[in-house]
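Colleague: Dropping the structures in below, format is structure tokens.
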Structure 1
Amino acid sequence: MKISYGWKICILLFFSTTINYLDRHVLSILAPELQQLYHWSEVEYSYIVTAFQISYGLGVVLTGKLLDKFGTKWIFGVAVALWSAAGMAHAFAKGAIGFSVARFSLGLGESVNFPASVKTVAELFPASQRAFATGFFNAGSNIGAIVAPLLIPFIAYKFGWQWAFILTGALGFIWVFFWLITYKTPVQTPQINTELPAVKSWKQVVLKKEVLTICLVRFISDPTWWFLLYWLPKFLNETKAVSTGSLGWPLVTVYVLADIGSLAGGAYSSYLIKRGKGVYASRKQALLVCALIALLLCGVGFTDNLWIAVVMIGLGAAAHCGWTANIFATITDVIPKDEVGTVMGVATLSAVSGGIILSLLTGRILALTGGYSSIFMIVGCTYLLGYVLLTRLIPEIKTNQTQENGL
């Protein structure tokens, strides 16, 4: 079976996302061991996590504009090389400050992945396929999260924790080689109108009701994923007595379910569109289903059973990934292709800002209470709140594909 060029690129985006999440997961999996080795407090660990999020947030704003201006090929390739080098640099860090510097550099490089991937999908796929293509490459985040707890403890115990950072970081350089030889800059469609379109300013692109609403929704809902990314191994270790060497199967279960959610969430709205339902109506229906499933997270702190908690978290993670696939697809539906990078950058900054607040809040709550129940209750409700805000602030959207598809 011959694979089309678009899907070849989408497969590369899947692998970049896999490596992206593998590299950022190394710290969270080794956190219990490193916390004992360097005597970090919960608040100090939250600062290390926040260093990544701050640079990630700054990076997405800058790279979004760079992607729209210079294209994806070289900006993306350089970014992957940067985050790979930064991932390897963790092996040489000493103490909280050294790890914070390494995390800051890692976040700067990794910030390019999702704006570049979403922009590429917008350029290569029609509306009826975008949510599924987005769900497909986004599934790489969960594959990275699945591989990490199986691979990282093995490398750490066999060769030392430093090699866990070095070997996973090196994978990105291999990806860069295949990206540069495969990706071709899209040919611009000739303009029928002889007048050149006016170049919009940053404010003209960003200060739209639709863009600001999406930023608000991502600010509210995305912190859940950051919380799971950095605090789930610690939650399992501290409340369920799961050692670093035993984290594998609980985390694999969570992220396998998340992977299913990513693909199913994207496929569901794509299915509705193909059946004749409007583009935005299909996105909203899929988002509502995801928001309702995410409510299961509210009950995680009230069960003592490890596997009940794992399944509830896994279903919540699945809901998040299905939600994200449709939020990303909504951005590509609404925003012109040459503005997608900028809007993704600003929306991701908003999401990361929410993640920073939740990370700092989590450190303080744990220092004061020692329990995770209230945190899980907060994150479980955020999707339903985001859905209400989205549908109230933007009841209807005229998408870029409305006229193309007769929807």
Structure 2
Amino acid sequence: MRSGGPLVGLLVVLVVVGGGAAAAGAPGRCTTSTPVKAYAKCIALPTQGATLAWTYDARNATLDAAFTGSFISPSGWVAWGVNQDAPAMAGARVVAAFSDPSTGALLALPFVLSADVKLQAKPLVSRPLDIPLLASSASLIAPARTVRDGASVTIAATIRLSPNRTRVHFVWNRGLYVQGYSPTIHPTDASDLASHATVDILTTATESSPIASARLQWAHGSLNALSWGLLLPVGAALARYLRPCASAGPAWFYGHAAVQATGYALGAAGFALGIAMGAASPGVTYKLHRGLGIAAATAGSLQTLAVFFRPKTTNRYRKYWKSYHHLVGYGCVVVGVVNVFQGFEVMGLGASYWKLGYCMALATLVGGCVALEVNAWVVFCRRQHEEKLMRREVEDVVVKDRAAAF
């Protein structure tokens, strides 16, 4: 019972810290007064602490707007623009701000985000927009003088819209790197994937994609890391290395069953939270993470159901059941661990201490398994050698007895 304390403590800390992380994606406070000029209206955009101010001239359908966001890297970029068809990145026309690799000056270049931009098959190249972009610029907000992590930037643009069209789809985002003059792919946190909104520029009414709460995300990640990522591998190791020990008796089976049942229950809860998060965030999908999660949950459920159909030890089909149980069990463990690492990437924790802590815990478990595996093979080889010597001794005695009889 004492060994469960640190794991429970880790789970609680993860959820509490996750609550604090919610503030990072909270909307900013908007103002109609910007370093560029004063505007008529403003709103706080739903993600990344970004804001948007604008003045709309209905006589010539001209939108004069200023987007304010922040960099997340000294070599990063911030982009904002419009999509004439839908609130989505693909098909958007944007202006991206980043440092000129040659001079260090702040640039504001136009980009057309075609449908294949997500594939990153080729570098994103700046080109003139096919919409009436009358003017665009970018400027850092004091006290920032250079692009750095946390520096705020204003991207100002004047766009002529279609007459009588006041509902505009805006998109915005930010990334870590620029290769030459080509922005690279942005992070894939839920807030990043939901950085788009439809705004009525006359009334400021805003429609945006809902995002699962940070507490829910951290609870989902903590439960799955603890269950699929630690408890199920520990349960598999118990069966693998305690079963051959005669002194353990049936304790190995009860320990294995208890750990696996606890891990599966927590994993099922984490999987259910993942489904709830998906339902709460339409349009935000992580295909690989979701596919691996479904595969792990399916394998875990099959393992649980297989227990009720376990043949007796004297049944001739028992060996086939054991092969199935081992194959599906180890497959579930491997898929679960891989998906935990995928989850770290989804949550933007690929270079965090949380991932480092999990890697250390997993490395400790793997190291223990390697040591036990080597010991098991040493014991096996020793027993084989001893049995071989005993057979030789028996054969020698039999030969001597037969010789004496003659």
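Colleague: Work out which structure the value 27 belongs to, where relative contact order in percent (Cα under 8 Å, 6 or more apart) was derived from one of 1, 2.
Modeller: Answer by label: 1.
Colleague: To continue, here is another question. Which structure, out of 1, 2, was helix-only ellipticity at 222 nm (-39500 (n - 2.57) for each DSSP H run of 4 or more, over all residues; to 500) derived from, given a value of -15500?
Modeller: Label of the source structure: 2.
Colleague: I've got another one for you. Please compute FRET efficiency 1/(1 + (r/R0)^6) of positions 62 and 270 (r between Cβ atoms, R0 = 35 Å, to 0.05) for structures 1, 2 and give me the label with the greatest value.
Modeller: Largest calculated value belongs to 1.
Colleague: Could you tell me which structure in 1, 2 was used to calculate percent of Cα pairs over 26 Å apart as 64?
Modeller: Of the structures listed, the value fits 2.
Colleague: Another question, if that's okay. With semi-axes √(5λ) of the Cα gyration tensor in Å, for residues 302-341 alone coming out at 35, 6, 6, pick the structure among 1, 2 it was computed from.
Modeller: 1
Colleague: Work out mean count of other Cβ atoms within 10 Å over residues 94-101 for each of structures 1, 2, then name the structure with the largest result.
Modeller: 2
Colleague: Quick check for you: by distance in nm of label points 7 Å out along Cα→Cβ at positions 206 and 366, which of 1, 2 is greatest?
Modeller: Greatest value across 1, 2: structure 2.
Just so you know, all these numbers are worked out from the coordinates, no wet-lab data involved. These numbers were taken from a predicted model, which means no experiment stands behind them. Cβ atoms are built from the backbone, for glycine too; each structure is taken alone.
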